[in-house]
Structure I
Amino acid sequence: MVTNSVVETLTLGERLGRLLAPGDFVALVGELGAGKTHFVQGVARGLGIDPAVPVTSPTYTLLHEYRGRIPLYHFDLYRLGGVDDILELGFVEYFYGDGACLVEWAERLGNELPPEQLTIFLTHRGDDARDIVFEPHGARYVELLERLLSATG
């Protein structure tokens, strides 16, 4: 899939946010500037998070929590020192909890990455265009992706 503007990336994220359920895990993979945080901002809208609440990348804090239809746990693991850090901080408990987890730089989880999840690869194409590739892992995420794609036309 290709989005040609920030608005299109936000809209795609919003559509996914409307479909997410407690316990869902979305791994966001892409270089700096690939659009991961914009995508999460769209998901936050889809989850009904108050638009007055700024949704920003938790680069220095590793985790931001937002309250909407279900909780959104937004992780940014860019500064993660190693998988041991994630275990020590107890973040794995969030991965199977009452909200949806969106994890930027999820590949840094190594073996702690949940086996069932939706991986989204974002690639900067120039200007505001992004290539977005979805890779579902598990029946829940195949269904989720089918619903998302049918909703996007």
Structure II
Amino acid sequence: MESQKLVIFEAKEEEYGIPVEYVVSIEKLDTVTALPEMEAYLKGLMKVRGQLIPVLDMKYILFTDPIEVKDKTRLIVVQTSEISVGLLVEDAKEILDVKNEAIKDLNVLALHSSPYISGMVNLEKRLIAIIDPNKLVGSLEKVDDIKDAVDASTM
């Protein structure tokens, strides 16, 4: 039976999953350097293992509500096809092995409003939205400016 591993995180008491193949690491939040005139979803840049990465507020991206940093707050570092980013989440809960038959495709309406959600995991007492990091980063306004800022700071 085929299955998929997901890193499960929480935002506004809802659960989301990122396919483990995109996840580089899960880090505690360190110093984030703000950039002038940033988009509201961008917290700034943070150095992770010698690499400068943009820190994206997942609660803001999903709900336009800024995250409140607490002890459980984590940074999920993901590698997309274009850039490494840190996804700031309220809590990185677990790595879940999900059987493919538990994953349901979304209908056309849901795909239009949230193009980065690639499916839903339907478990007995849990419903988990699966986020495609490539589509998530690609859907963000001014993402090219973020890539330029990261490229400029690494030269």
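Read the figures in this text as sums done on the coordinates, not as results from a lab. Predicted model, so just to flag it, every value in this text is computed and none were measured. Cβ atoms are built from the backbone, for glycine too; each structure is taken alone.
Observations
- Source structure (of I, II) for Cα Rg over 2.2 N^0.38 Å, computed value 0.95: I
- Of the structures I, II, the one that 1.7 was derived from, the read-out being distance in nm of label points 7 Å out along Cα→Cβ at positions 62 and 78: I
- Which of I, II yields 2.5 [distance in nm of label points 7 Å out along Cα→Cβ at positions 70 and 102, calculated]: II
- Origin of the value 31, where relative contact order in percent (Cα under 8 Å, 6 or more apart) was derived from one of I, II: I
- Origin of the derived value -9000 (helix-only ellipticity at 222 nm (-39500 (n - 2.57) for each DSSP H run of 4 or more, over all residues; to 500); candidates I, II): I
- Which of I, II yields 0.85 [FRET efficiency 1/(1 + (r/R0)^6) of positions 38 and 94 (r between Cβ atoms, R0 = 30 Å, to 0.05), calculated]: I
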